[in-house]
Structure P
Amino acid sequence: MGADQHTLKRQRLGRELRQVRLDQGLTLRQVAARMKMDGNKLGRMELAKAYVEPHDLHRLCDIYDVTPDQRHAWELLLVGKRPQHWWRSYADIMSAAYTEFVALENDAVEAIEYAPMVMSGLLQTSEYATMLLSTGARALGLEQAEALGAVRLARQQRLSTEPSLKFHCVVNEVALGFDLGEPEVLREQLEHLARVAKQDNVTIQVLPLSAGRMALQPVPFTVLKFGDEADPDVASSEDLGGTILYESEREVRRCNRLFDQISRAALTPDDSMMLLHARLEEGNGS
């Protein structure tokens with residue numbers, strides 16, 4: 001199925017923005033600095049993988065000092081209904097950073113993640129997600145917790161619909177026994193984890209407590225990959241303030257290197273499933 005007219009317009013706008021920048025001998029970093037924007041995001045705009053907001057276009061027109069006719073021509077390429085992705089219906093409960101992360105995840109071809117305390121959002125059951133979101137330091141009301149839980153379930157469609165996301169997650173052994181106060185919820189979560197691990201596009205490893213200092217790494221993080229050298233990896237993490245995106249080459253490289261170290265210290269996928277099933281058997285005996 002061919003691209004729709006809106007997509008074609010975005011692609012044309014991106015190509016023209018890139019060509020004007022190159023004609024003026026400017027780098028992504030130079031323009032992004034003047035835009036107060038990350039260079040990777042500007043690069044995705046040129047590749048039509050990030051939406052060009054009207055105020056961003058006007059700023060670019062000023063930076064490139066384009067003619068009024070050129071400015072008007074570019075503005076026409078923005079005319080039309082913006083694509084309504086599924087996450088737009090949750091805009092009232094999602095932070096700007098989380099919204100951008102979900103949009104990037106939707107475009108990614110591969111994701112790697114380390115989950116030190118609780119299950120990855122891409123692996124959570126509905127009940128587990130709701131209980132997790134409604135407890136702890138960032139506890140939400142039940143209605144909002146259920147809504148954000150629904151966002152996580154919607155994100156999981158990337159694992160089962162084509163083109164499917166290639167997903168490699170290392171889960172700390174701590175997460176296998178994280179007590180939410182409802183043993184049955186945890187059991188169903190572990191059973192779900194075992195099922196998802198059977199998918200060809202999913203690799204799950206467990207980092208055992210016996211891994212020593214490596215098992216003490218406390219910060220969750222994800223790296224999204226887009227399969228294109230012109231579209232660099234993006235890393236993200238979470239703290240009490242919410243989602244944090246890292247697009248600098250240094251930060252992304254650090255996350256990739258740390259994931260390599262963690263995955264090497266983790267059990268193999270087969271041994272990880274043996275441990276998981278042992279945990280389930282322990283639950284049966286309790």
Structure Q
Amino acid sequence: DPNVLHEDEPDLLRYSIRNGWLDVTRDLITKYHFDPHTYYYRYESCLYTAAKGNHVDIVEYLIKECGCDPMRTRTICAVPFLHYVASEGLLDVLKCMVMNINGHIMDKQYRDTDGWTVLHFAVKHIDVVKYLINECNCDIMATAKDGSVPFLHYVASKGLLDVLKCMVMNINDHIMDKQYHDTNGRTVLHRAVKHIDVVKYLINECNCDIMTTDSYGNTILHYTASEGSLGVMKYLINTDHCNPMTTNNSGQTVIYLAVKHINVVQYLINECNCDMMVRDIYGQTPLHYAARLGAPQ
């Protein structure tokens with residue numbers, strides 16, 4: 001009985017979608033009155049189940065003929081379907097969704113509740129990233145809601161070298177230091193300090209300037225000290241001849257920012273002969289700074 005089947009067997013539609021049965025799914029919706037907009041098992045909707053199973057034909061049917069919204073979220077984790085598909089690297093499903101929305105304004109219109117774009121969610125899947133940049137014109141400098149970290153910087157901070165190379169091919173990599181800054185003046189190189197392979201690539205192949213500073217006068221060497229990235233610091237000092245006595249706008253040398261990392265401090269004192277008694281513009285030495293930050297070692 002079409003009037004009672006959807007009440008007696010509410011999971012039947014989800015089961016059909018999960019198995020990729022388009023004809024059965026269409027019949028259940030059109031003839032047996034199953035609702036394609038209802039959440040089912042574990043808060044999964046029909047569109048989510050179809051996307052998860054990589055059933056492109058069912059995804060297309062649900063969006064085009066049933067009016068399912070690709071920006072609707074899973075109740076349990078509040079991630080829009082569009083972003084979920086990108087995060088799972090489901091390129092064919094993503095293409096299907098984009099064909100049914102205005103894909104040329106994805107950065108401005110399609111964001112999650114925190115302002116993250118589809119590109120942010122696709123960061124671990126280079127084929128999806130290429131598609132979003134090359135065919136959907138997604139902005140590599142798009143930021144989240146707070147405007148703090150552009151996507152280009154985010155990729156560098158995660159050490160995703162292959163994705164970064166893909167993005168660099170689509171921009172003028174020779175002006176990365178001048179053009180691609182975040183709101184604090186940080187370059188891509190500043191954000192990459194935890195990943196020596198990315199740092200080497202940016203310096204050797206993208207010609208990034210190791211002496212470029214952020215809005216506060218910090219160089220990449222200051223950032224390596226702050227993050228405790230000793231390997232990257234040694235590379236910058238020994239190979240690129242960075243000066244560890246370079247000061248920022250507050251007159252602080254690299255050792256000031258290293259006070260929470262004892263191995264970095266030891267290296268700067270014992271091998272680089274950094275002066276522990278140098279004073280910043282406020283008259284404080286690194287020793288004062290370590291005490292103020294509660295770094296007893």
Structure R
Amino acid sequence: MNRTRAWTVGFLALGAGIAIALWFKGSDYYTTHPWDRAAHPDNAALNSGGSWGHGEGIVGTALILLNLTFMLRRRLSSMRRFGALRLWMNMHVVTGLVGPLIVVYHTAFYPRTTVAITAFASLGVLVLTGVVGRFIYAMIPHTVAGAEMGRDDLEKRLVEAREHLATAASPEDPLWQRLEKLSSQPLLVPHTSFGCLMLLPYSIVSTMTLRARLFFLGRSRHDVDWHDVHDIVLIRRRLHTLTLYRKLLRWWRGLHRVFALVMVVTMTIHVVVLLYLGYVPGQGP
């Protein structure tokens with residue numbers, strides 16, 4: 001596991017730990033019927049305007065706003081010095097999951113006002129489109145730095161993998177026959193972006209299954225690099241779907257941005273309305 005992935009897994013584990021801790025802290029309150037919560041001893045702290053609930057709202061909102069800086073990193077070349085795009089993408093995923101999860105605790109699992117419900121719903125749709133978008137992103141090969149690879153890059157990498165493997169396995173080696181067989185397996189290739197979206201679950205499962213087979217095939221031979229085995233088969237398959245998935249990702253990013261804008265607007269309205277109505281941090285209305 002590389003360092004970037006290790007950091008990502010670590011932060012996700014930390015977020016999961018925080019979510020579990022928050023549940024243990026307030027599970028009795030959260031499972032109480034909303035009509036009966038006013039009499040609960042933890043109501044002053046755990047309701048959305050309470051000392052604890054208000055803090056959860058601030059932390060969750062801060063993580064969501066931090067999450068949106070990924071768009072700036074993608075767009076502005078001046079921000080390249082702040083880290084590789086892949087690292088930013090992973091942090092985008094982490095904050096996009098942990099931030100909304102903390103906001104759920106802020107609502108005490110019961111958003112009450114129309115504005116709050118709208119903001120919460122838009123946040124939920126934003127997370128859902130983000131998760132789907134991450135899987136679409138995974139179907140497009142990227143460099144170590146996180147930049148998308150074009151067809152020429154993939155073909156060059158395929159040639160390099162074949163040449164490198166040829167130094168360890170002769171043309172008569174049965175390994176080549178197995179790779180050719182795996183590469184020529186029937187592949188469902190959609191003809192439209194919508195078709196790509198519908199076949200996405202199948203593509204993800206089949207790719208993960210193929211990765212596992214290639215991993216064990218490569219590891220079974222101590223004289224070859226399993227990365228070459230992996231690249232020779234997967235790159236040939238990716239070349240068939242690269243153009244369609246890139247178009248789908250561009251379209252999906254646009255949709256994701258729309259929901260992000262809706263979420264930011266409704267979240268801002270939510271905060272402004274609360275301040276206008278006289279909500280005091282830590283005291284509720």
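Read-outs: derived from the displayed coordinates by stated rules, not from any lab. From a predicted model like this one, the values you see are computed outputs, not experimental measurements. Cβ atoms are built from the backbone, for glycine too; each structure is taken alone.
Ranked by distance in nm of label points 7 Å out along Cα→Cβ at positions 95 and 255, structures P, Q, R are topped by Q, which has the highest value. Upon calculation of helix-only ellipticity at 222 nm (-39500 (n - 2.57) for each DSSP H run of 4 or more, over all residues; to 500) from the atomic coordinates, which of the structures P, Q, R produces -25000? Label of the source structure: R.
Structures P, Q, R were shown, and relative contact order in percent (Cα under 8 Å, 6 or more apart) at 8 was computed from Q.
Ranked by distance in nm of label points 7 Å out along Cα→Cβ at positions 127 and 247, structures P, Q, R are topped by Q, which has the highest value.
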